[in-house]
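Some structures are shown below for you to check.
Read-outs: derived from the displayed coordinates by stated rules, not from any lab. No experiment lies behind these values; they were computed from the predicted model shown. Cβ atoms are built from the backbone, for glycine too; each structure is taken alone.
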Structure 1
C-alpha cells in the first residue's frame, strides 16, 4: 500500500534575484517541555531563475542543498545561502520583516502544541529534541509552513552554517545537557560568534511551556547565557 502527501504548490513565491528560496530555522523542545526558537536561520536558494514553464527542472523548484549541489551553477562557497537576518535587505520595510518573523514563531508554537499528546509517550527521562522547520514566503509576504524535520542536517557546508551551527548547538546544550547534569561553563569556554548577537547571550528564545501554555511572560523571552 502506497502513501502520499498532497501539498499545494506555491505558484507565486517571493523571489530574491529572480530565484526561489525557502527558510530553514530551528526549534527546540527541552526535557522540561519548554519550546524554544533559535533567533537566526538561513535561506536556501535555487540555482536557476524561477519559472513555472518548466516544472520538471529541480534546480528551479527544489531549494534543498542536497539537490542544488548537483547543479553546475551552484555556488559551493556560499552554498546558495544567506542568513535570515540578511533577508531584511530584500523586504519593503521592517514591519514586513517583523510580521514574517512573528508568523514563523506562531506556527512553530502551534504545530508543536498540536502534537504534544504524542511527544514522549513512553515518559523517557531527560529527553529533548531539535527540529528543523522549513518555511516559504509568497509574493504577498504571507508565510507558509512547508515541513518539519525531526532529524535536521547539521553539516557545516557553507560559511553561514559554519557560523550558525556551532553556536546553535552550544546554546542548545546550555539549555539541556548542562541542566540535566548540573554542569557549569568553564572559565574560558569556546565562543562561537554570530553577527548581531552578543557572545554572552543564549540565542534560543522561549516561546512557551507545554505545562503553562503561552503567555506574555514566556512568549518572546530572551535569555542571557552566563558563562561560568
Structure 2
C-alpha cells in the first residue's frame, strides 16, 4: 500500500515510516498540517495516518477539507487526547479509525491493514466545474452544452485539474500524475498541454477562463 504519515514529532514519524517500510509499504511523510494536506489532496494514497495536533493545520481541519472535496482516503487518526468527546469528534468529521498515543506498532499495523482492505469509494463519473462537464465513463466533455473533442492525454490532464479544482497545482505535481509512466516526458510537456487545453476549453467561450496561471507556483482550475 501507499501510505501518507502526517506527524510533527520526527521520532514518531520515523518510527512509523521504518516499520511500515519493513512490511513492504510505500510511505511518504509530512511534518505539518499544510504539507500533509497538500500531499493528501494531490496524491493517491491507500491510507492516511494523521496526527490530531499539528502545526499550521490540525488533523480535524485536514479531515474536514478532504471530505468536503469528496476525498475518501481511509484515515487513521492518532491522538494523545483520551477524552471520549475528542475521539468522537474525529470520527464524526470523517476519520475512519483512531489510535491513542502511546501505541504499539503491531496495533497500528493491524489497523492500517484493516483500513486498506475496505472497499474504496467510487468517484463520480460526472465532474462539473462552472459550465464545464466531464463524463469519465464515456470520455465526453462539453462547455456551455457545446461538445469539446480532446485527445486521450488532454482528457487525462483535464480530469486531474477538475478533480482538484480550486487548488494550486505545481508543474511537478501535474507531470507526476498525468505522465507518471512516460519515460520520454519533457520538462515543458505539462505547459504545452495546458496550452492545448486553453485553446479548446477557454478561448472559444465567452465564459471566464477556467485555467489560471499562478505565477511562481503553477496552475489553478476553476471559476475563482
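Suppose you compute FRET efficiency 1/(1 + (r/R0)^6) of positions 78 and 198 (r between Cβ atoms, R0 = 35 Å, to 0.05) for every structure in 1, 2: which one lands on 0.85? Walk me through the numbers on the way to the answer.
On the way: 1: 0.85; 2: 0.25.
The correct label is 1.
Out of 1, 2, which has the highest value for mean projected area of the Cα convex hull in nm²?
With respect to mean projected area of the Cα convex hull in nm², the highest-scoring structure among 1, 2 is 1.
For which of 1, 2 does relative contact order in percent (Cα under 8 Å, 6 or more apart), calculated from the coordinates, equal 23?
That value comes from structure 1.
1, 2: which one has FRET efficiency 1/(1 + (r/R0)^6) of positions 6 and 174 (r between Cβ atoms, R0 = 41 Å, to 0.05), as calculated, at 0.95?
2
FRET efficiency 1/(1 + (r/R0)^6) of positions 22 and 134 (r between Cβ atoms, R0 = 25 Å, to 0.05) was computed and gave 0.05; which structure, 1, 2, did it come from?
Label of the originating structure: 2.
Between 1, 2, which one scores greatest on distance in nm of label points 7 Å out along Cα→Cβ at positions 158 and 206?
Details: 1: 3.2; 2: 2.2.
Comparing 1, 2 by distance in nm of label points 7 Å out along Cα→Cβ at positions 158 and 206, the maximum is at 1.
So if we calculate mean count of other Cβ atoms within 10 Å over residues 54-61 for every structure here (1, 2), which label has the highest result?
Top value of mean count of other Cβ atoms within 10 Å over residues 54-61, among 1, 2, belongs to structure 2.
Given a computed value of -6500 for helix-only ellipticity at 222 nm (-39500 (n - 2.57) for each DSSP H run of 4 or more, over all residues; to 500), which structure among 1, 2 does it belong to?
1
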